[in-house]
Structure P
Amino acid sequence: MPLKIYSVNLSQQFFILILLSCIAIPLTSTSMANTYGHPTLELSKQTSSSIDLHNWLLIQTQQNIDNLTALERLPSNSWRNLTSKDTRLLGASNMWVTFNVTAPDDYLSRIIALDNPLLDSITLYHKIDGKLVNTVKMGDSYEFNKRPLQSNTFLFPFELTPGENHQFLFNINTNGNPNLPLVLWSSNELTQVIETENLLNGLQIGTLVAIGIFSLFIALASNSFSFSYYTGYVLSMTVLMSTVHGVSFRYLWPEWPQMQNVIFPIIIPMILGFNLMFSEKVLQLKYFDLTMLKYCRLMAATCFMLTIILPFISYGLAIWILMLAVTIVCLALTIFAIIQAIKGHQNARLYAIGRISLLFGSVISGAIYFGLFDIGLAMQTPIMLGVTIEVITMAAVLAIRYNDERKAKLAIQQQALEQAERLRETREEALKAEAEANERLEQMVQERTLELEITLRELGEVNQKLTQQNTVDSLTGVKNRGVFDKRLIAEGRISRRQQTPMAILMLDIDKFKEINDRYGHLAGDHTLQIIGRTLSDNLKRPTDLVSRFGGEEFAIILPNTDEHGAIQVAETIRQAIENLAIKWDSLDIPLTISIGVSVAIIDSDQHPTMLLAQADKALYQAKRTGRNKVCPYTLELENNKQSE
């Protein structure tokens, strides 16, 4: 018989398929009754290389027999033929089945294959002529390397010698469905079938992985939620497919058999959740029906919550909850799709076709699986047909959705290009108008700039004259008193900050009143002008300042000058004035000056004024002691003045 091949299922109902197994096809063989009264399968070299053992299986009707010794004490009439009703149950505890094999004339090698990799615990007792010769424990509750042969299905090899009667007793314990697709194979035939089955399983799983990774790349490249949810759906289905075929247990967690009891309660709700989210995007419920959107998201949240909760409850209860969840989600999505299709949405029509096909395929396969009716088809055929239609329609839906999105993007891009062209033309016109306006404005600016430059030049000349008038003494040509006062404060701050000495010279023309009285005021003005020029000529540094202090008095500021330097400058000025040859109306005007000198490092804001007062006192001392001399300020001079 052909070995059953599991197929790729892309819908929530796949949890039904994971419990399905091979369809039994009876083969012609001879039988006889053994010494225990059980029918015995007789083999020879001409017998088929694969025999379905369903017709040879007996089941023990007594309950709670947990060991072989207790089983052997039961009468032979407690056994009966195995029927499909015995495997409809969910879960089995201490289910005993047996069959007998003999080869009267030939030496044969055979392998028993139990092709239900989801059974939890199988204890196989092998008797030859009533004597127990071997006991083997298998099942997905044991580590994978404990199996007699390293295969996804449960295999047990044995040798037949002519005349020997071989009895095999199976003790089954499982939380899932106790389906027992037992087949007796020759080793060569089984190898070929297993290789073919592994190849097909590998193609199926590889195709799912490829689709999932391809969808993942599209999701990452396009930022599409639809492809993201589809990726989660396909990759979750890949894990489920691998687990159903026993690939996950063999290659992913061979030393963790406890994963077999939690993987289905985790992965099936995850598949449902991703399918709901994917369906929401495909049906565009956000735009067409907010009520359906709300229910769809509520069911998706519930499914993801079940992924967390179900692994911590009993396996049997979890399976019933999953059956209820799958039924509700499947019916809800089918109803949603039909309603949206009736409303005329193109994607919903194709989606409804795929959803209805899968629903009917699942229902028919489930009915065949539970023995409700037999229509002459293999159990997996209806669901495989539904899956095929669903895959085609989902691919079409995604293709149409992607094409619609591409057309929409192209239309938006075209509109953007047209708008950009209009903007470009508008901008060119605006730039042209702006260039013309700028040209006119530039011409006007140039004209106004020329006028402004002329006005500024004239204003600068006026300001220069005004500044000169405000800072220069009109008679002598040196700085006036206002400039002196400001400079005194500024140089005082510099002296205070840099801790450098500052000197002040106070100058007064000796007997200037007599000059005015004898020669006239014009001669006095002439004398003041000559003295102002002489003072300016004898100050070499640009930082030195000479100003007319008032009347016939002049004041000089010498920054960064100690007392010795200040006295030296004062003496030079005195001699220069004394050596002047001033004539007025052919008359010689004798001229001398007295100078008071004060030097200090400024230490406060009031100190410059005090320094000026000290220079004035020194000037007074020079006048009082004979004129035409330089007199520095000293504390002794201060004390003498106070005593006077």
Structure Q
Amino acid sequence: MHPDFIPFFSISQGVVIFYVLFTIPLINAQLSCSQLSSAEECARDCRDNEEPKDCYYRFHIEFYTTLGPACNYTAFRNQCIVGDGFEKTLIPINRQLPGPLIKVCVNDRIIVDVENAAPGNEVTIHWHGIFQNGYQYYDGVPYVTQCPIPSSSTFTYNFKVKNSGTHFYHSHISTHMLDGQYGGLIVRDPPSTDPHYQLFDKDEIIIFLSDWMHELSIERYPGWYRHDLGQTAKNILINGLGQSREPIDINKGQITNGLLTEYTVKKGERHRIRLINSFSTVCLAELRIEEHELVIIAQDGGNVKPKPVDKIITSTGERVDFILTANQDVDSYWIQVLGLGECNETLRMQQFAILQYEGGPTWPTRPQPSYADGENAKGVTYNPLESTCDANNADVCVNQLEGIDVDPELLKVNPDERHILPFWFFNYTQYGDGILFGSDTYRTFFDANDFSQLVSTFDEIAYETPASPLLTQPRSYRTMCKKNVQNSCTEPCTCAQVINTKLNNIVELIIYDAAPLPELHHPFHLHGYEFKVFTVGQFLPSRNISRADIDKVIEKHTERLQNGEYENPPGKDTVKIPLGGYAIIRFKADNPGWWLIHCHFTWHHLTGMELVIRVGDEDDLPPVPYDFPECSNWTPALHTLNTFYGFRYP
């Protein structure tokens, strides 16, 4: 029996039933509330053999504005959101950007009351990087693990965190992540189980990257068509702050009076810095810290053996922990973040923060670097755009880092299951817009920046969201793809695609960019798991990838397994597939549930670039929480309404 499941025994007397159902839960709630710890109490130094805490948070979600009236009053500055100094509407959490930081120790319980006070909007929160083993109902994916939280409603997330690392939380509804629904989630180990504990003196600095539009993001879905085409972000924020050159002419170099984030260090100290990328659009981010080496010790919460680099590239969903030693002159130094991909083509987008040594000036003594300065800065790059990481290239690809440990089962030559998963876009414009705008079709699409209308596919299917959660309401199974459905589709297939996986199988996924588009490097995130990255590769020059190409990749991969060339593949939960490239990942399916895998670019997964991996059977899951919310279609036959209306209807 699941440890959090309390059995209910029926009692015949109605009065007693009322007492049991209402009075005892009230008493239990009062008792449990007295034992809850605040955010401040939970953000402690983790110690060996300490009792875990029950950590309580209240998330209030509402429509709000940057530079609003709270900014006029010193007493209410904690509710003033500045952003990049451009006034806009957003939908933040607790009037903060990023949202409240959750910092706990491994095995603590996180309890979050999410209050949706944004009229006409739904909410869910996904706890990105948390496995939710035993707490599958709180993964936060609408219509997979739960119903969306309607406006004027509250939903309580309640789960233990069993895997440590740098994680974050974010909205999994529509495009709301881009409107401020995100925040850091840091789960720390006690000294005895942290392999890097001796490498740093302080663990306080978080660099939280987000992209930023100057309007509500939903205005860009499916996208404007007559002006400002596409979904390119207007700016980058670092911990919710930055300066902007928009809408003023970028060539004039004028900027808003936005603020820059400042981090203070003391000379000689070693800092563990946690970098989180919460972008939503297709831009990637490159970070460097002027005159400082960055020693990588973890990626996506998975510990790796230390590796020094000079620049770090991340895509949305990825996190990197690195050690920075404050060994330079007492001064202030630029932290520079470049936008890559679409953010580089014409915008040359960049943002800054400041690393200030105690006793040094508040502003760096050197001029602010240009985009070209950052682009041309020499040094070793982690996670480069092109995956040509070999003996002739000093750059470090994510699969080249060495994990701390690995399950030997994952290294066996033949996995129990292998799934080959191409992704690509169906271009309605190319195949004829009659398909898109035919009578009564109303197909999903988004407007790309070349005036075409696209729908996203994964394993040849554009995912269609069911009307009720796959995890808890079997009626939603009717929307699932039927076996071999793609073989009969002459247009992009749309259905809820589910891969059924046996519990404890070794599962291998080969994800590849079948029809690459310029500047697009797709990050794929798997819920519920850490996978091991065996290979990341790329076909150069860029071209369409055939199944025969992938067969050759598998053949080489098998030879490497036979020769024992993979020693300690590193762990991740989000992997960037290079332009026209592929990744081979493996995981042990030991966490039963319904787990989404998807491209983490918002417009791509909203239009179908996702699917669900179902691990195990219903009997392997903990019981559904008592009175868990339900939702579904309501389309009764008209004749069943006759009694209700008292006359023939219609």
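In this comparison of P, Q, the computed figure 17.9 for mean count of other Cβ atoms within 10 Å over residues 514-521 is attributed to Q.
Out of P, Q, which has the highest value for FRET efficiency 1/(1 + (r/R0)^6) of positions 410 and 554 (r between Cβ atoms, R0 = 25 Å, to 0.05)? Write out the running numbers ahead of the final one.
Details: P: 0.00; Q: 0.95.
Once FRET efficiency 1/(1 + (r/R0)^6) of positions 410 and 554 (r between Cβ atoms, R0 = 25 Å, to 0.05) is worked out for each structure, Q has the highest.
Given a computed value of 35.5 for Kirkwood radius over Cα pairs in Å, which structure among P, Q does it belong to? The correct label is P.
Computed over structures P, Q, FRET efficiency 1/(1 + (r/R0)^6) of positions 202 and 338 (r between Cβ atoms, R0 = 35 Å, to 0.05) reaches its largest value in Q. Tell me which of P, Q gives 14.2 when you compute distance in nm of label points 7 Å out along Cα→Cβ at positions 50 and 578. Matching structure: P. Taking distance in nm of label points 7 Å out along Cα→Cβ at positions 146 and 394 as the criterion, the largest value within structures P, Q is that of Q.
Assuming -2500 is helix-only ellipticity at 222 nm (-39500 (n - 2.57) for each DSSP H run of 4 or more, over all residues; to 500) as calculated from a single structure, say which of P, Q it is.
Going label by label, the one that fits is Q.
Name the one structure among P, Q that Rg and Dmax of the Cα atoms in Å, for residues 234-561 alone of 51.4, 156 was derived from. Label of the source structure: P.
Coordinate-derived values only; no laboratory data. Worth saying up front: this structure is predicted, and the values here are computed from it rather than measured. Cβ atoms are built from the backbone, for glycine too; each structure is taken alone.
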